[in-house]
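So, here's a batch of structures to check.
Quick note: the coordinates plus some simple rules give every number you see, no bench work behind them. All values reported here derive from a predicted model rather than from experimental measurement.
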Structure I
Amino acid sequence: MKKLPIEYNSNVLVGMQTSDDAGVYRISDDLALVQTVDFITPIVDDPFVFGQIAATNSISDIYAMGGRPITAMNIVCFPVNTFAMDVLENILLGGLEVMKKTGVQLIGGHSIDDVELKYGLSVTGIIHPEKIYTNVGIQPDDVIILTKPIGTGTINTAIKAGIAANEHTDRAIQSMLTVNDCLLGYPYSEHIHAVTDVTGFGLIGHLSEMLGSSIAIHVNANAVPLIPGATDYAAMGLLPAGLYRNKDFVGSHCTVASGVKRDIADLLFDPQTSGGLLIATSKNFAKQVIEYIAPKALCTAIIATCSQSQEGHIYIE
């Protein structure tokens, strides 16, 4: 994408410059469209639950920008010679249930015959042009709040290996099905300096996208909530390949202290499906933000602090 000669007009409020969760296009002085597209391959056996997870994951990007999702279109890649059509029907029913839950109107879609099953949504939301959350803007006295525990990638690997305990599978599915609307409608948008959701690049990968050139992020590894069972499977070596790619992606911008347990450090790079929000806010407003998001968030953990630095860097401590 970097090689494409894209020219943005003045109505593009968020494009691809910062690798944000969605694009934003201004319609008027008080209205802008938030647009995103995402699809995934199956991570659970139940087609209905897979549809729910895929839709929740797609819609999350609108919430991460501070927007309200309003419409969606299905994106389907389906191997017609491999699965019966009722599998597809149940996937779409799962997605539709999430759309109804979030007030999103399904208005169409597109499907193709493919060798690999994939499903997701193209989602449009609305937002006020002056109340957009992006993944940049962290300030030196900020703290960073996480709204879901980490570990879906490793637990999904254990599921594929056939050794994941039912209770751990259930907790991972609960996390992936939790809608990230906990920050929607927060009345003091100026308190929120940066937001993103945690997905394929893992916790540290998405924190690296939030880094400013003169900001250091100090992650308290022991404060990061983990899905039960995740450390056990990590200790067994059931780590997804994407975890290692995430480590390479962050590269020299991250330092892990010697006292951090390896299993926990690994999970901080674990690629997430439908992960939680990372919310950067001043420590003076953190309590207020936490009280607002608590009724809908799975957790409200302050997992990192920020400080002035000569260069952008993440310290796992």
Structure II
Amino acid sequence: MKVNNVEIEDTYAETFSTYIGRILITASTRRWALASAQEAKGLGASATMGPAEAGIEQEAQVTETPDGRPGYVLQVGHRQKEELNYWLVARIRKGVVPVPTTAAFNAMPRELTQYYIEIDGTPIRYFGDGYEEPVNLYEREVYKIPRMDGFFYIERKLGVTKGVAGGNFLILGESPAATLMAAEVAADAIREVDYVFMPCAGGVAASGTKVGGKTYKDAVATTNDPYCACIADRVKDTRIPKGVSCTYEIFVNGLSLESVKKAMRLGIKAATTVGGVKLITACNYGGKLGKTLISLHEVCRDLE
């Protein structure tokens, strides 16, 4: 199959279930809303060695937020329920509470919510040291917590759903510049899709990983050597075609399988518009990672 004369390999992304929380961070200005969202995202690029995966889903306009202020929607995900509960609270406490003028609200659609994380009994509430109080504000139940620039408001219950992680595709190009440009436009296209997030910085992964290691047997994840053009002459099972010098990977997680598929479809379509892209493929691990498969040919069928 080809899209815009770029070969789409007949393969699949291997996805798995993950618990996801979705919050809205607002502030008095876009600058501070973004600073908080970026801080709360933190080391959220990978579940293999990070405190939960996290990513900024989208910017929220003032007409879309409860307090009429600019904001950003942040998603945090983890395969283990208890870990997600801990890290969502930790990221808010360390990445949102200290940032000037911020507030935080539940952004999980009610119809998707499977359970709630209660702010009662967490370090977020205890930060108020007894001066905090529950109030009804913006037609929501929130905690009003004092800090030096005024009150920090946070919704008392944050919704969690069981979503999908591991959606991915690889972009192989003839030059690093062309491949990176293709990855950038793919990430930009994915940001237009609701309910998904890309955990990697800027939405693009240069590292690429495989499950386990060949030399280092105890490693959780190691470089995806079949797709490293810089060592193609040393890798017996290299997947680098002639004329390719660079590979970038796009990871997509989301609240539903359909939203992840849509994001992959639009991202692949955008990537193929850039000259110098030679191949689009995906990573899978023979069932070691997850049982739900996303076929590239299926998501690209209407793009031919």
Structure III
Amino acid sequence: MDQRIVELYDSYTHGGMNRRGFLDRLTEVAGSSAAAVALLPLLQNDYARAAIIAPEDTRLAIDTITYDGAGTPIKAYLARLKGKAKRPAVIVIHENRGLNPHIQDIARRIALEGFLALAVDMLSPLGGTPGDEDKGREMIGSLNRAETAQRIAAAVPFLEKHQGSTGAVGAVGFCWGGGMVNRIAVLSPDLKAGVAYYGAQPPASAVGSIHAALLLHYAGLDQRINAGIPAYEAALKAAGKNFEVHVYEGVNHAFNNDTSNRYDKAAADLAWSRTIAFFKEKLGAPPAG
């Protein structure tokens, strides 16, 4: 697909323009309104492809739970292998569309690796994630980011004390959720490991408060997010923080999302292998079975 179209869609989905402006620009780039309409389904996520791990997988125990998010009830999708073994825990933070089937599937994948996976729905205060992803995006945009970060950070002590947890807690997030991983690393001294996929960086002045080890994945073509890498990396180095930065050349923002046209299997597989190895190192190897 024409890179101009990919970048146009990225700008639209991250608040750079409204839907009318996006459709007008898409028509210009595509050459006609008919071509623009034909492109729309290719640009949007196809959640029919989301279930790499079936929700009914008999190896897993899955529940919908609610935790206290700094005074606000937050619903979440909890997945783990069956059995009574205690496991390192991982908070899974969604993109700017809410807790959709793809992110639930990510939680199941992490659970199969032996972790206690908690995928949070940060649209809970607004009634929960809707089925319409455009509506979900609008709802995300209405959230107070500072309050939302505090609500996610509250999942750290919740998981530390969970009966199925070893007490070691990490977090992984994608896009909007990647930025939230960086934010909760600043807020939570007890977070042990954070993995941010193409996430916005926190202010350099806040980096000193980070205690977690960080694994930062970026897409080589993602100019919007990548503009913040140098300052963040310099601040992390200056503060003596434990971090890794990986830039995957030739791929776009959302390269990990296998329901998206921007998915890149080679980059996604490499980033995923690094993510799981990182969590096993920083949180402790999960028990077998």
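Assuming 18.0, 59 is Rg and Dmax of the Cα atoms in Å, for residues 4-155 alone as calculated from a single structure, say which of I, II, III it is. The partial results should precede the final answer.
On the way: I: 17.2, 56; II: 16.8, 64; III: 18.0, 59.
Attributed to the structure labelled III.
Determine which structure produced the value 65, 42, 32 for Cα extents along the principal axes in Å, calculated from the coordinates; the candidates are I, II, III. List each step's numbers first, then the result.
Details: I: 57, 54, 43; II: 65, 42, 32; III: 58, 47, 38.
Matching structure: II.
To test your reading of the models, identify which of I, II, III gives 5.4 for mean projected area of the Cα convex hull in nm², for residues 204-259 alone when calculated.
The read-out comes from structure II.
Tell me which structure, out of I, II, III, gives -6500 once helix-only ellipticity at 222 nm (-39500 (n - 2.57) for each DSSP H run of 4 or more, over all residues; to 500) is calculated. Don't jump to the answer; show the numbers that get you there.
On the way: I: -9000; II: -6500; III: -12000.
Corresponding structure: II.
For structures I, II, III, which has the highest computed value of percent of Cα pairs over 17 Å apart, for residues 116-227 alone?
Comparing I, II, III, the top value of percent of Cα pairs over 17 Å apart, for residues 116-227 alone belongs to II.
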